Structure I
Amino acid sequence: MKNKVLKILLSSPRGFCAGVERAIEIVEKSIQKYGAPVYVRHEIVHNKFVVDDLKSRGAIFVEELEEIEDKSRPVIFSAHGVPKKIPEDAKNYNMTYVDATCPLVSKVHREAENLHKAGFHLILIGHQNHPEVVGTMGQLPKGSIDLIQNEDDAKRYNTENKKISYVTQTTLSVDDTRDIIKILKNKFPNIKEPAKEDICYATTNRQMAVKNIAKECDLFFVIGSRNSSNSVRLVEVAKKSGCSNSQLIHSQSEIPFDLIENSNTIGISSGASAPEILVDNFINELKNRFTVSIDEIEIIKEDVVFKVPKKLN
């Protein structure tokens, strides 16, 4: 079976973005500084491998602050951001907290607040119940921000408000979002848009890299978690860009060797919360069965770094 030659097109950039690296570093440094356990509200990033690794070092993951039995221990807020109420609750509990919200998500929070203060009614383009969306909507009073998830929502949306503006989740499909914005601009010619696009550089770069190679692939795999918005978007982008047979490889996935057996060229990328070791492990599984040639195709170099909060240094 090993004589089957398999060409791998490895998409780059892929994997960890600066916000994810910073969030993981915040948990590691908090454990060093405060000792174990430290609590983390919600998965720090959407990846089981990362979460399990941090658990083994002394992080305890909870969904809500109420679940934390020992309120004298520090709590970390995940990279996705939290509603305004959460830091207030932590203060009321007298808890030490470290905010690991990605700076690019914080930028959207501030943008939303400033627009609200300037008298705008807000639209948030994003996915319902995603923690980032819950966090952004939770920056503003109820009723002052509406969620639009897709083109149908945009077509149906109506408002009495004269001054409206929009912000977006940072991990959306660039193309889908563009289509939704087009509909909103047609309906509301005076809608105010963000000074700079909200979809983050890492999401944009990873989607561009996948688009660049998908049409040359018989199969496309994205390594990432099912609850990772940017990973799921990469699968959709690969499908729309010419590789209809694209799928997510998550912690419970069986590798579809039968499909790979019938393919000559496969594409591989990984979501912004997936560590590179998972890509290496996947490629090693393929090397065990096939003669593999790897061509890494990089479309842009990323050099973004976000510093951890001063109190952890």
Structure II
Amino acid sequence: MNDTIREKVRCLIIGSGPAGYTAAIYASRANLSPVLYEGIQPGGQLTTTTEVENFPGYPEGVDGNQLMEDLKKQATRFGADIRAGIATKADLSSAPYKITIDEEKVIETESLIISTGATAKYLGLADEQKYAGMGVSACATCDGFFYRKKVVAVVGGGDTACEEALYLASLAKQVYLIVRKSYLRASKVMQERVMKAANIQILFEHSAIGLFGDNGVEGAHLVKHKGQADEEKVDLAIDGFFLAIGHKPNSDIFKPWIETDEVGYIKTVPGTPKTKIPGVFAAGDVADPHYRQAITAAGSGCAAAIEAERYLSEIGK
């Protein structure tokens, strides 16, 4: 299509969580004139949470939306061009790299920072939305502190679920691990740790079908699978409901060009945000299957911008 709108930039950032905004701050200060497209969820996953207590510099904690707004303002102050829009197509076959925005505009960029994040997987229950930020969480490290001496449930049977349950067990009075199957998929060592924890109870062959509570989560409706057509409904009193069934990295449009692992996390040169394509970098949760924290995302965004500046300097752009 010859009538497609085209624009050329030196540095394009896709995604607007802590990684994207931090990359924009550093790229702006390096005079790269970065353009950032915010994506489906401006501000990223932190905008779905309430209080963030573990981001350095906020001794009293900070609202997730406020934190993202602060980062955005800081990037704008230094000249970052922050725009609404979703990357819908990518062509990384050769530089300048071409990213299609909202299926109508093509941005040609000399350097690209992918910070599109990862989306937590949910069960798909209506109650998960109803109680979002009111007892439902997909990050024990982020929100576990609020459940000290309380009763919580973790959904999942893999390593992530076991890690979340163990972390919560160090804070909560009681942790229930809700497992749909009759066994844990987690590694042997994780299974053993969970089994040994005095305040973790595993509910095998149980599924959550709903939540209840007046001013937040007060319990979960469960189904116990007893046989082919035999099910028993059980109500479990809890204060918090944690999803630990995995994340889906938002990397689909880049997969034809960039190396990812089996889940979809973008592979980078160890210890750097560099991908196998010169001038293309990945930062934040889209390239981080291990930590998935705002502070580690921000740090990788900083690194990506520094590497982009070095790359552009080397190629004389």
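For the reader, a short list of remarks on this structure follows.
- Among I, II, structure where relative contact order in percent (Cα under 8 Å, 6 or more apart) as derived comes to 21: II
- Which of I, II leads on FRET efficiency 1/(1 + (r/R0)^6) of positions 58 and 138 (r between Cβ atoms, R0 = 25 Å, to 0.05), largest value: II
- Among I, II, structure where FRET efficiency 1/(1 + (r/R0)^6) of positions 66 and 178 (r between Cβ atoms, R0 = 35 Å, to 0.05) as derived comes to 0.30: I
- Parent structure of the calculated result -7500, given that helix-only ellipticity at 222 nm (-39500 (n - 2.57) for each DSSP H run of 4 or more, over all residues; to 500) is the read-out and I, II the choices: II
- Of the structures I, II, the one that 0.3 was derived from, the read-out being distance in nm of label points 7 Å out along Cα→Cβ at positions 90 and 258: II
- For distance in nm of label points 7 Å out along Cα→Cβ at positions 106 and 122 computed as 3.7, the structure of I, II it came from: II
No lab work stands behind these numbers, since they all come straight from the coordinates. Since the structure is predicted, the reported quantities are computational estimates derived from the model, not experimental observations. Cβ atoms are built from the backbone, for glycine too; each structure is taken alone.
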